[in-house]
Structure I
Amino acid sequence: MCEQYHISVMPNECIETLNVKSGGLYFDATLGGGGHSELILRKGGNIIAVDRDLEAIDYVTRKFAGIPEFEGRYRIVHDNFKNVKQVLKECGEDKLDGAIADLGISSKQVDDAKRGFSYSKDGELDMRMDREQELSALNVVNEYSEEQLSRILFTYGEEKFARKIAAAIVRQRKASPIETTGRLSELIQRSVPFRKSGHPAKKTFQALRIEVNNELSGLGEALCDMVDLLKQKARLCVLTFHSLEDRIVKQTFASLATGCICDKSLPVCVCGHKATVRQIGKALKPTQRETDMNSRSKSATFRAVEKL
């Protein structure tokens, strides 16, 4: 039918760990091209999936409509996965047999210059996953103060030349607005020293994308909500693609898997804190074979927990 939308990362690790039960209900927090959802459906599971991107929803809806055995076994909702409890309530459900969250950006979003995510393709500055929201990268680049821009680039992009890039952006936009990805990318390349590895604009574009889509705020709370909704022995699997979001996932899972948090000097526990999950193995990285076939999988980290 339609062109390939996205290559799912670590699909075997995700589905094997999720341990799909026939007839079980699973939450796909980030539908994307529907790769993980499709594998769950083929294993006999049922799906509630969300995505902020209407293009992704349209693509997967058309794709799944052409597979008769999927009929009546999936529901796709235009929403943010951080609203998981409300989504399930509106779907008339209260418990899950598992959940998966692939926190990466889809290949289709990167490859489509019109979406404005790519530093290597010229297009209008946008970067909105949900194109119905008002804030875009165009607003951030042209309206945020130099101090705000510097903070965002340093915090979300871990860009050591954040101040220099922010200053260059502010100088340039005084002459004329910065309206395209190509122009911003060229400006960054002129503003920072030569780098042997990685595009000079990569960290800045990551930071802008995170700011535009508010990706990190509420992530830990959303993971806790998903765990709350899991049945006993059900699992939550998460794929991250940069250190900032992986740190949040790692810390959230560690906290949920920890029992007593009292001061060790106390003779008895007074906090009443109990572990709600167990962590499944160590964090995993893609195999060499997968990264050879899909270079965009290289930065992925996979973590999973099981509800106690």
Structure II
Amino acid sequence: MQTILVTGGGRGLGLVTAGKLARAGHRVVLVARTRQSAEDAAAQIRAADPSARVEPRSADLSRHSEIRELAAAIVAEVGVIDVLLNIAGVLQTSPTRRVTADGFEETLAVNALAPFLLTALVFPALVRSDSARIVNVSSRLHLPGSRGRPVDFDFDDPQLQHGYNPDRAYKNSKLAVMWLSYELQRRLGPRTITVNAVCPGFVPVTAAASTSGWLRWMMTHVLPHMPFATSIDTATDSLTFMALDPSLDGIGGKFYADRHQIESSAEASDPEEARRFWALASSLTRLDPDWPTASQAPPQTGRG
């Protein structure tokens, strides 16, 4: 039995993945945005399988103070994490730039900074596992030539105060996830912890939750039938594969889709760019940029 921490567990990919992992006999710590949504999700999983070991936790991952509180409780009360599945994310469609309570552009904050900070703060629980896995959800949309606005990460304007576009914000955030995943794997050294990134595919029925009006109707009723769409069952099978499949034992620093390793972009694979974003993320989250330097929690330079 593995102890698996799943973010984004209140709905969509996170909820379905958590249910599959619990039904497989694993202990699932399910994180959702509010206490009520976490408890509702856990109750839904238990209704399908009364023996499921699912523990609801809550945190608004756009707020660093709540991430810190969540991580402290998990390290103290859960103890050991064998798998960390960073699934939670946002997909904005509004042309209006949104800012979190901490003052960060929302897409970058939730999709990249939140898993970075959570991973750092629950690191002591990962170290206690005999062989831990960290799985970060990225997207093939970080690749050149993907639909919509191209990836265009500007280190002089990472918060997109100028030239904001929701496509650009999303793709930039998923490129950032690639950088953080690769850089963390490089830093782990001899530890028995692996880090991989995964694209679960485009799942219209889950993306619909971030939309409204005619676009939500399209996402719910039309796009699921398109050849480029992925079903929620297929997408969550990919996530459970990343969490549990023995073929991935000891393998880290890779990018997967459809249960196979695929190539990331040249920009994502650039170690200098990865180190640069790591330094930026460390500054924004108030973490020591040199973590992980030991088997314990990373030193912190301040409070979020």
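FYI, it's all coordinate maths here, none of it is from the lab. None of these values were measured; they are calculated from a predicted model. Cβ atoms are built from the backbone, for glycine too; each structure is taken alone.
For the read-out log10 I(q)/I(0) by the Debye sum over Cα atoms at q = 0.16 Å⁻¹, a value of -1.43 was computed from one structure; give its label from I, II. For log10 I(q)/I(0) by the Debye sum over Cα atoms at q = 0.16 Å⁻¹, the value -1.43 is produced by structure II.
If you rank structures I, II by distance in nm of label points 7 Å out along Cα→Cβ at positions 169 and 193, which sits at the top with the largest value? When distance in nm of label points 7 Å out along Cα→Cβ at positions 169 and 193 is computed for each of I, II, structure II gives the biggest number. Structures I, II were shown, and mean count of other Cβ atoms within 10 Å over residues 113-120 at 19.5 was computed from I.
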